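The next part holds the structures, each set out as structure tokens.
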Structure P
Amino acid sequence: MEADRVALLGLVVEDPDSVEPLNKILHDYKDYIIGRMGIPYRQRGVNLISIVLDAPADAISTLSGKAGMLSGVTCKAVYSKLPEADENAAR
């Protein structure tokens, strides 16, 4: 079984028409999202979004790829260097 990773996705949304499809993608990954912060930067016409995830690496990569394929959306993932969780430690 693949270990979950903690990651931060940074998104820059420049196309307002991509907001709704982006929210649909994020909804599909809601079980992995720890927190989300969005900042509308009206003076520059962009929205800046940070999303913290605890998910398998392939789910993070897929989410990042889907979001980045939207028109006017740039998405980058930063992965933590946390050691793998010890299953016995949680008990």
Structure Q
Amino acid sequence: MNGAQKKILPMHFKTMVQSDVPQGRDGKHKLIVTTILKDLDRLKAGSALKVPLAALAQSKEKVRSALNRATRKAGRKVATASDDTFLYVWNATE
């Protein structure tokens, strides 16, 4: 084999057309987080949402983290608290 010829190595992974690649990411918590955010938009000042922990598919810590990421991305300030039964969420005032 001379210098002009190069050995073609096989690809390690399958390929696909880029336009067929799924765009965006719907995380595990998208439904509950978007529901909470929609309710927060309609919440009266001085009130809090009372989300039953039993209704959450994931732990309250994971939902709280997902909510925190979503609100930071949207430039919103919310506060949370919890007890053994509920996750409380409200619009934070500055």
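So volume of the Cα convex hull per residue in Å³, computed for just one structure, reads 95; which one of P, Q is that?
Going through each structure in turn, the value belongs to P.
Once relative contact order in percent (Cα under 8 Å, 6 or more apart) is calculated for all of P, Q, which comes out largest? Looking at the calculated values, the largest one is P.
When you work out distance in nm of label points 7 Å out along Cα→Cβ at positions 17 and 57 for each of the structures P, Q, which one comes out largest?
P
Looking across P, Q, the calculation of helix-only ellipticity at 222 nm (-39500 (n - 2.57) for each DSSP H run of 4 or more, over all residues; to 500) that yields -7500 traces back to P.
Calculated for structures P, Q, mean count of other Cβ atoms within 10 Å over residues 49-56 is largest in P.
None of the figures in this text is laboratory data; all of them are computed from the coordinates on show. Not measured: the values here are computed from a predicted model. Cβ atoms are built from the backbone, for glycine too; each structure is taken alone.
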